[in-house]
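Bear in mind that the values in this text are calculations on the coordinates, not laboratory data. In this text the structure is predicted, and so the values were computed from the model without any measurement.
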Structure I
Amino acid sequence: MVRLKTKYFISLIIILFIACKHKPADITINSGYPKEVGSIILGKCAVAGCHNNTSYKGAGSLNLTTWNKMFEGGSIGACVIPFRSDFSTLCYYTNIDTNLGVTLLPTMPVNATPLNTQEYLTLKDWIEKGAPNNKGIVKFAGNPKRKKIYITNQLCDVVTVFDANSLLQMRYIDVGHLPTEEFPYGINVSPDKQNWYVSFFTPKQVVQKYSAEDDQFLNDIYIGSGNWLNFTITQDSRYGFFADHNKNGKIAYVDLQNSKLLATYKGINYPTNIALNEAFNKMYVGCLQGNYVYDIDITEPLKPEIKELPIDGTNNIIKGNSLNPVDLKVINEKCYIACSQSKDIRVVDMLTGKLETIIPIKTNPSRISISKKRKLLFVSCPDDTKTFPGNRGSIIVIDTKTNTEIKRIDSGYQPFGIAVDDEQDIVTVVNANISPEGDEPHHSSDCEGRNGNVTFIDMSTLELVYKSGSEVAVYPFGVATR
């Protein structure tokens, strides 16, 4: 009997010993991460006190416990940009070798041994391949009709692409061709949502065309030498009008479908921005200095009739520093004109050419955008230092039914580009943040200079949307929505 008990006990010990020799459970199974990547992130990042379910709110609100949670981003937006390790902050904080890319403090994991070179390169290579999950799915891929927001970054020669539903950065697209900086400036999405176009601050002979479905470069459009800064696209998406911002400037009339220059309207000094009426038979063009806009009859676009239209209620043309109309938008044949020198918004009836009203804002405006659904005009004012002490800039909201100011919003430091999206009921605001006195960004990149950020206004409440303040590359400026 003793021998049987002894034999049984020894057998049990052997079984337990063998059981303890099996491999530890794979912690990545339910995370969505590829196994090798998940072992690093879950073993060293999504741990107690850092980016796990319990602690993430105190760690920049970034939860790394699963692949899906990672792509919800943190308090300043996305930490991983598929295919772009050079703009992914997950790489910045885990890298300790400046020869391998950007390094930022504090090194992650905090108060622990940093990732070794091979671990860092595993993460970097994974992101360069799109940061797919364990089933090979790349985030934000496979939906050609996805709603997006596009931001030009002048000092990085890239366009930041946001997913309009999550309001997170989803891609960075290189634009331009030269090895030197070309400073992407203006950007517009065609009304049919099939393409987007970008212009450059440096003198060029081209603007560029991209597919809005997959953001791939399509072709250059040659429109002649010029500083082609601002432009607009007709409602049928077929034609574009591009302004050459020079003393002896011009407007290029372009067939966008065939990428062909059709005509050049000359004799326009320092044109700023362009507004088309809804009947597509008249165009207003602002000027850098003056009390007038160019009133161009385009009933026959190949034979335009150009005249100068005073917008100060007089019949006199002033060529020097005066009202200085910098941006223009049209709703119901009423043209809203932002005047930087007179610090107001002027409303002109495009049917009669008569000045209807002046809306004083007491600060110089930069860009405007109109919500046709809510009948609101949003004005970015990058130099407003009085409305919000300690900040530089404000967004002014004007009710177009009464043409009165109803609110000012603190969107961030030095707001420039602004774009209404009536479908999403939001306004995107690009805060350049280029002054040394501006907001100290959390991140930096390979681009020289200070990161800007993007904020979003909920038009139903006229308040900033939660998660506003997503950082983007240096000197963001133009914005367009798809």
Structure II
Amino acid sequence: MAWVVSTIRAVVDIPEAFVPRALYVLDFLAAAWGLKVEVTHGPGNVAGAHLVYARLSEGVAVRGAVVIPFDERLYDPHAVCVATVRDGYPVWGHHDVATEGWDLIAATFRLLTLADEQQIDPAARDGLGNFLVGALPAGRAAMVAEPLADNHAALLLEKLLKIAPDLREACVPRWPVGKRYAVCVTHDSDAMHRGHPRELATALTKWLMRRQRVFLDMALEGLKYRHTPMANSSWGFDGWRDDEARHGFRSCFYLAVRPLGCRRRLNDCKSDALVAGIDWSFFQQMRGEGWEFGLHPALDAQRDLDEIVREKSALEERLGAPLTGIRHHYLAIDNYRPWATFRKHLAAGFRYDSSLGWHDRPGFRAGTALPFRPFDPDAAEALDLIELPLAVMDCQVALGSVGTAEAQATLIADKVRQGAGVLVLNWHTETYCNRLLYAGYRTLYERILAPLLADGDAWFATPNEIAGWWRGRAERLRVH
């Protein structure tokens, strides 16, 4: 596509230590706006600038530019932040500053880097650092369903267009072929074979401890398929493939594999893609027909690069093709130092991750429904990895009634549609059976998906396609 890209001229006059963080956010904003951002550092003539980010003395005004006042306190992860509505957009900022004086660049930085999570009480985390939404600071917990960083971008763009209306027609489209937003269907594969000894033992143990009939029924059904893993109701791949082919789109399946040399933990997947009896030509054929496969690593593999590499290599060898994407089991990245996990992804050869989401609520963990590059504070720059934020997952919304769950998911989908983002859905492969422990799960999925399929503005694509599109588009917009 031959794009004529216009340029926003920005002046950044803040303490040097904060400049890399501001540049990171401006890069995010450039991709959100579809405009290049050319930055001038330090004090100087702001004449002709579209945007000024500076520590301004009281009473100082800059004419003809959007001014963002620098607030060093917002870069402190322990700053107390709140949300309020500004010009129709819910936005995030320091609790004791008037809304018009909020530093939306610093606020966007803290959202994209999950800074507010550093305020979580360590006692509310498990051994891997995982936590539930209720452990977040109260203000952030109340806003998990709002793409705050995207709101900041939209609000600032509106202000820019008021001073430079000619830029409106120059904004590069977010998505290809005239689509308004993207939909990305994915599946984690946690339970491949209900008849596997570990699955049987787990089901029987839960039945004995909880006395819920569903676990006994799962064990009894598993016994029937001890030697035929591709026939048991946890398999699911045939059903997802056929439904998606009928609707004309492809999804991604994140597979767990435990090759020799990899440790097994209590809460790892009990039956993975290497169990005896699985015909890998099935997956190879699906891949040839356009489905994507990624890695679903062991529960705390984020601590061990060698294990991630071994799992990736084992899966690539059997698929006969390289992997580009990863999503962690239990979304268990290093939740204290997320960038440390993302560095391992890059070292292992991955091009994108899709592990940033909430365990128990649909929404926007990084405050965005847009792909973005995670920030590495040690190197003070963005990593060359695309993050595809996970918005809605089956276990997040399937705990209540189907009607309530559908309303929660529809709210998120509407936010993505309005903000022209990407809606990443995750329905585990084993839920296709729609019964036993997963009764109603596929019904809910179909109700969520139906209006999206009927919407001509939605671009259905695999994670690798979306990450590739966004990477190429962002590169075109980047000022070198």
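Remarks
- Here log10 I(q)/I(0) by the Debye sum over Cα atoms at q = 0.07 Å⁻¹ was derived from just one of the structures I, II, and that gives -0.42; the source is I.
- Relative contact order in percent (Cα under 8 Å, 6 or more apart) - highest-scoring structure of I, II: II
- Entry that produces 1.26 once Cα Rg over 2.2 N^0.38 Å, for residues 50-321 alone is calculated, selected from I, II: I
- Among I, II, structure where helix-only ellipticity at 222 nm (-39500 (n - 2.57) for each DSSP H run of 4 or more, over all residues; to 500) as derived comes to -3000: I
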